[in-house]
Structure I
Amino acid sequence: MDEASILAVGRDALSVILWTAGPIMLTGLLVGLAIALFQALTTIQELTLTFVPKILVIFISIIVFLPFMMTTVLEFSRRLFDHITLLG
């Protein structure tokens, strides 16, 4: 296995990580910004107001994006196993 193929596998793995974690992190970020804006406008500084909606939205986004995440990871693993069998 040469350096170029190792770098290609690493680059592909990082892109899969970003594609699978990105939607969940983005929804958490957007909900966090909306809650922070609401807290700044109303001067309510309640900790549970910050965590509970974020947790609920992240769980819902995991349920919504799980098929996309599974297909992305499965396609990556198939490409990786095909690459391994070509080397052997």
Structure II
Amino acid sequence: MKKSYKIRILGQELSVLSEAEDEQVANVVQFVNKKIEEVLQARDGLKTLNVAILAALNISEELLKLKGINRELCDQLESRAEKLIQLIEDAN
């Protein structure tokens, strides 16, 4: 069941609905605020919308990189499992 949360991002209070646990929502908000702070430190004086867009791009880049790494690891695991199955079948 979705729960309503009041969160603060870029100094703006927002109401969001989530099925996640309180701690997970807090972690997401903390992560987003950290990414926004990184953008603000690197590029002072940006408009709020530009900061949000750059933070979203940075987060998206990290996500896509991690998805690629995850896919590679899954492929490697699948390949190794197939080799092990073949070794077992050959041993019988």
Structure III
Amino acid sequence: MLGTTTLVAIYFLIWWVTLFAVLPWGVRNQEESGTVTPGTDPGAPASHRVWSKLLWTTLIASAIFAILYVSYARGLLPIEWLARISTPPR
């Protein structure tokens, strides 16, 4: 079985990748929204909504982690197969 540190590291990696997938969701730039603040780039986001994106990231990453963990715990993802696909090609 995997140790706690390994599980936390795997969750963090999944969360981080998911964050970059969630960041562009619903972004409207200042030019599109019609509210360009003087001194800023018109392509800058009009509203960041960071806390909403962090919540969505956590929910999605938790679901992905749970699916992968259950698959691993039930033997659907054997460690030999994971080791084989993670080695560089010859």
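Look at volume of the Cα convex hull per residue in Å³ for each of I, II, III: the largest one is in III. Each of the structures I, II, III was assessed by distance in nm of label points 7 Å out along Cα→Cβ at positions 12 and 68; the largest value belongs to II. Say we calculate relative contact order in percent (Cα under 8 Å, 6 or more apart) for every structure; which of I, II, III gives the highest result? When relative contact order in percent (Cα under 8 Å, 6 or more apart) is computed for each of I, II, III, structure I gives the biggest number.
Here helix-only ellipticity at 222 nm (-39500 (n - 2.57) for each DSSP H run of 4 or more, over all residues; to 500) was calculated and came to -25500; which of the structures I, II, III was it taken from? Corresponding structure: II.
Each value in this text was obtained by applying a stated rule to the coordinates, not by laboratory testing. Values in this document were obtained by computation on a predicted structure and should not be read as measured data. Cβ atoms are built from the backbone, for glycine too; each structure is taken alone.
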